[in-house]
Structure I
Amino acid sequence: MKYIADEEILPLSLETNFWTWSAQAKVKPIPVTRAKGVYFWDANGKRYLDLNSMVMCVNIGHGDERVIEAIASQARELPFAGPGMATRPRAALGMQLKQIVPQGLTHFLYTLGGADANENAIKLARGFTGRTKILARYRSYHGASFGALAATGDPRRTAWEPAVMPGVVHFLDPYRYRSVFHRSRPQIGEAEFTEEYLAHLDEIIQFERPETIAAVMVEPVTGTNGVIVPPEGYLQGVRALCDRYGILLICDEVMSGFGRTGRWFAVDHWGVRPDLMTMAKGLTSGYAPLGAVAMRREIAAAFDEREYVGGLTYNGHPISLAAASAVIDVMQADRLVERSAETGAVMAEMLAELVERHPSVGEVRSIGLFGAIELVRDRKTREPMAPFNASSPEMAALRQYLLENGVFAYTHWHTVLVIPPLIITPEQLQEGFSVLDRALEITDRAC
């Protein structure tokens, strides 16, 4: 590779690249040169505290030499093998995953990332049940390919309609802060709140006819749409509805998996066993592209005598599988799942302090190191700081302040997500929250 000087990274990248999720004339990428631990540096030598795990994926932190060496070692031994071949890392990772996924998930289909993991889960559900419809929630994001976008409920779907995959029906999330069912009685008890949202899903199932529905697909904890933690009993209730009607439950753990919530997977908090579970991001901590679909033995066995029609050239890539295997080793050796729960409790306290200090903070939510700050113009009316599916001058200014002061965080409409690497210390969290605290003065002035 030709050497590119630091000062050339940004102009040359802008000259030749077409950028995703961006209007090309407005893109302002950070020219990143290196990363270590919970920090990364730009071409000017400026250091950023990574409160978003880059793209919600670098769970073990940047630059872990154990994973880097596993990748290098695999590249020296066998850099590539076709997706229909058995390899050492394929054998090893399958056994490791069986030890950490919910009991009953025994087989794994390897993909390139979360979107195609979700698409393959939909294919498997349709092929296993002989049904076609998929039920998914409105405040969901399942990926940017056509099938995954169809399952997605948020406005990222609508940009490409009507070309997305047919057969998807959306239903409402149990989002207590903005519940459309309970605006006139916000103090409703949690049990009744849960019951009413399960009744809503049950009614949708009845309207669509259970015998036409292959699967219900959910993020156990909603990701970019606000880290919405389900009320107690909700996921168990969804599982019960699926069992009642012979519908499969697909849990999208692409963002919430691999220790992010303080358990290996978010479903572990509620003891729910999905029929199909997708994963990516933290699976390799972003060190290599990989996704996976975990499935029950019965689903895998349904294709014993008939072909599963699907697959891509790089499925089960040895380097990616080796990276994932090493990541799991690191997480177990360093107790990162337990550390996520422990440091997550500290983060929850820091988030609560922001509510006390800032009138623009309407609500905070977190589980493990998976958090969100919801910003409003008025706590009484809960008017969001930015309109639905849009930004605002205040949110843009807040994000710019964070970047100028060396904190990288993700803002989505009127929320700020706090999703740091699981290795972060309370002191490093405090470093980031000190900047957040000052940045929120910008949104406070809009109240």
Structure II
Amino acid sequence: MEKQRYERPIIKKLETGMPNKFGMRTEYAPMTQIDGVSVKELIKEYGSPLFVISESTIRSTIKKAKKAFTTRYPKVQFAWSYKTNYLDAVCKVFHQEGSWAEVVSGFEYKKAIANGVSGKKIIFNGPDKSEDDLRMAIENESLIHIDHLDELYTILELTDVINKRPKVAIRVNMDTGIYPMWDRFGFNYENGQAWDALNKIMRSGKLELMGLHSHIGTFMLSASAYAVAASKLADLAIGIEQKYNHTIKYIDMGGGFASKNTLKGSYLPGFDVTPSFDDFAEAITTTLLNSNFKNSELPTLILETGRALIDEAGYLLGSVVANKRTSSGKRNTIIDVGVNILFTSFWYDHKITPAQPFTHYTETTQIYGPLCMNIDVIRENIDLPLLNKGDHFVIHTVGAYNMTQWMQFITLRPNVVMIDSNSKVHLIRERESMETFSSLEKVPEHLKKFEL
């Protein structure tokens, strides 16, 4: 019989029936499998740490989002936000589900083209579009969302040398009652910048004004702010119709819908405070339907939702490196997951679940990553069962931004796998190796030899 491990007894105050910021009670249950696949077998086969993407979760989430909007509005088109997670396998799941591509750089644009997306179904956002990027987008008949006047003037110059009429929209920023107001991108509604850009486009006679775009913020916890934005875009669209007898084909409400993650400093868990897709859909579609659009000229509603569609489909598996105590006596657990691959740990208090059975003794713990940097903190305070060296765990809701904002720092980036709807595991991005970097580096001849 295996000798049981000793766990130091601790005294904890119990408050039965009294709610607190963590809810009525804390429930612990090991997470031993994802979509029918053993966590320990995944780590054994692909190493630790390991990102895992659930294909079935992606598909069920996008279906839920589409249902929320299409049952309320007759013309809806989703466009997958490449910057949120641009692994090809992830993008292609969304494209199979009918999503266009929304990109914010020439790199992402070329990735969408390589993934087989028609140029006509690529929305090109962002403030940094080079002349070559714009030329490529015009020739492929993509939808170009103009961010500033310099970009508008460049497009106008390109019409003199490209025998195609660019399809454009403008990004509009506005006061929706949310602080801070996002006014860095696009043209302001309140001070007349938006009308200035629209007038220049319409009077040039060289561009085809297709739509209006807004992206009012990120991780939005207020659905009502989208109603304000939709109302102001509708006002612009109707004004264009009245002034120029020109019909806007679409209104793009951008992204920003929150996932179920819990923001640092939040009193309540994200699961309790995040608006649902139905909440966002009700706010946006009711506003558009109640606007003064003619029924025959109702614009298509485009949505560029990112994190809310992918976050919950992502998991990060890892292992415990060591335990120690600070000089104050607080328990510290060091894991092999650092902020270099879990960038969102700067924003969120990620849920962490042990991947093996355990006793229900718990202790307030600080979770550190393996990096030799003081900022490498995954959770500052979390009430966890006592994890021992070599134990495994699952970090939840990591599908958004971690696989695009991660970086090679001190450790190499790990494998990424996708579990399909039949519980089959696919390696969709290989871990980095020394060759990954040595193949890109060049050493001057006079530095190749040295003696110590």
If Rg and Dmax of the Cα atoms in Å is computed and equals 25.0, 85, the structure in I, II: II
If mean count of other Cβ atoms within 10 Å over residues 113-120 is computed and equals 26.4, the structure in I, II: I
Which of I, II yields -0.43 [log10 I(q)/I(0) by the Debye sum over Cα atoms at q = 0.12 Å⁻¹, for residues 225-304 alone, calculated]: II
Structure (I, II) behind the derived value -1.16 of log10 I(q)/I(0) by the Debye sum over Cα atoms at q = 0.26 Å⁻¹, for residues 337-392 alone: II
For helix-only ellipticity at 222 nm (-39500 (n - 2.57) for each DSSP H run of 4 or more, over all residues; to 500) computed as -8000, the structure of I, II it came from: II
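Coordinate-derived values only; no laboratory data. Here the structure is a predicted model, which is why all the values come from computation and not from measurement. Cβ atoms are built from the backbone, for glycine too; each structure is taken alone.
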